[in-house]
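All of the numbers you see were taken from the coordinates with simple rules; none came from a lab. Because the structure is a prediction, the values reported are computed rather than measured. Cβ atoms are built from the backbone, for glycine too; each structure is taken alone.
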Structure 1
C-alpha cells in the first residue's frame, strides 16, 4: 500500500504522549542515540533535525558516557523519536551570565546603525554599530539572536566592538500555526501536527517582551523560527501573536 504522508504520520505522532527516560549514552551517530537505561537494558531512539539538543559545554555535550534525560515520542514505525535531550551531569545554568560588556539577546528593532536587542530580564538595549564594529556569522535582522561585546555608554546604550550573529532568521525554517497541545518540558504541537521542541537556547517573545514557556498555551497563534523539517522543528525563536 501507499506510505502514509508526513502529515498523517505527524497527526498519529501528535496523538501519543512524550515520556522521559534517563540513562548513559552508549552510542550516538547516524541519526540514532542508544542509551543504557537507568532501569536496566538499552534502547535506541531516532534523532531528527528537530531534536532539541543541549548547547555543547566544555565537557563535550551528548557523547558516549554522558548521562542524559531524553524526552521520547512513540511513533507508528521504527524507533521512538528523541524530542529533547538534556545533559544531567554537571548541568550548566541555562544561558550562563556572561562577563561584563557582553549582551546576548533577540533583535526586536533595527534602524540603520542602531539595533534594539531584547536580553535577559526583559531589558531592551540600544546597540550602536560604528565603522569599526566587527560583524560575524550572518546579517543582523529582526528576530535574529546576537551576542554583542562593547562599551556601555552613560545613556545605557552599548557601542559595539563586535556582534556575533548566533541565529540568522534567513536560514531558518518558518512555520506559523495555532497551538493545539502543550507538552511541558518538551515543547508543543501545532494544529497541523507539527511538533515544536524547545531548549534552553529557545527565545519566546510576544511583541518586545520575553515570555516563559508557560505562555505557549493551546489556542495561541505562533510563528516559529528554527531548524528541522515538519513534522519536527527545533525552535530558536517563538513569536506569540498579540
Structure 2
C-alpha cells in the first residue's frame, strides 16, 4: 500500500514552470499559457467512452477566456477555485455527457487564451492512449469513524488501482490517495464466498490516504473513490483513468 503525495499536481507544476521560465528567457512573450492532462474512461453503456481531463494554467488571469480543442473534441472548462482565472480545468459534469470513442479524444490539443488586456497566447499538448480498460468492478464503504473497506476485481489492461479522497468525482485535486499494482492486490487472499466472492478486500483508514507532508484535512464532505488506471512511466502518470464505486466521508 503506497501513498501518492497530496497536491494539485498539474496546477502547481504548471505555475512553477512559469516562475522558472520567466527567469530564464527575457525574450518570451509576456502572456503565456500551458496545459496537460489525461483521459477519463466511463462505462455508462456496454461500450466504454472517453473524455479529456485537462488543466490549463497561465502566468496571468485568462480574463478574456480560454479554448481547448484537438479538432474533434472541444473541452468544456471551469475555473479552479483559488487561482483567479489563472488556472482552469475540464468541467467534468458537462464533458461526461459528450464522451466519445477513444480515437476522438487522443491527439494534439491547441490552447488559445486571452488575458484582460486582450493579448492572446497559444500553446499545445498531447493526450495519447492506444486502448482502454475493462470495466472496474469495485465497492467502497467508509464509516463515520473513517474506516474504509474496499473491494476490487482486476480490470483488464489496468496497471494500477487506487483509492482517492476527492471533493467530487473526476476531480484533479487529490486530498489523499493510495495505490496498488496488480501484484500488490494478488498478495491479498481473495474473498472465498458471499457477495464479494473473487474480490480483493482492502481495509484502511482515511488517515492512511494522507501523506506525511500533507496539511491537516479541512472540515467538509469528501468522496472516497475506487479507481484504476493505465499509466505511462509511473503510477502518477495517468494515460487513462477510470473511477469506480465511491462512498462519502465527512470530517
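When FRET efficiency 1/(1 + (r/R0)^6) of positions 37 and 221 (r between Cβ atoms, R0 = 30 Å, to 0.05) is calculated for each of the structures 1, 2, which structure yields the highest value?
2
One of 1, 2 was used to compute distance in nm of label points 7 Å out along Cα→Cβ at positions 45 and 77, and the result was 2.9. Which label is that? The partial results should precede the final answer.
On the way: 1: 2.3; 2: 2.9.
Corresponding structure: 2.
Computing relative contact order in percent (Cα under 8 Å, 6 or more apart) for each of 1, 2, which one ends up highest?
Details: 1: 17; 2: 22.
Structure 2 gives the largest value of relative contact order in percent (Cα under 8 Å, 6 or more apart) among 1, 2.
Of structures 1, 2, which gives -3000 when helix-only ellipticity at 222 nm (-39500 (n - 2.57) for each DSSP H run of 4 or more, over all residues; to 500) is computed from the coordinates?
Values: 1: -1000; 2: -3000.
Matching structure: 2.
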Given 0.7 for distance in nm of label points 7 Å out along Cα→Cβ at positions 141 and 165, calculated: source structure among 1, 2 = 1
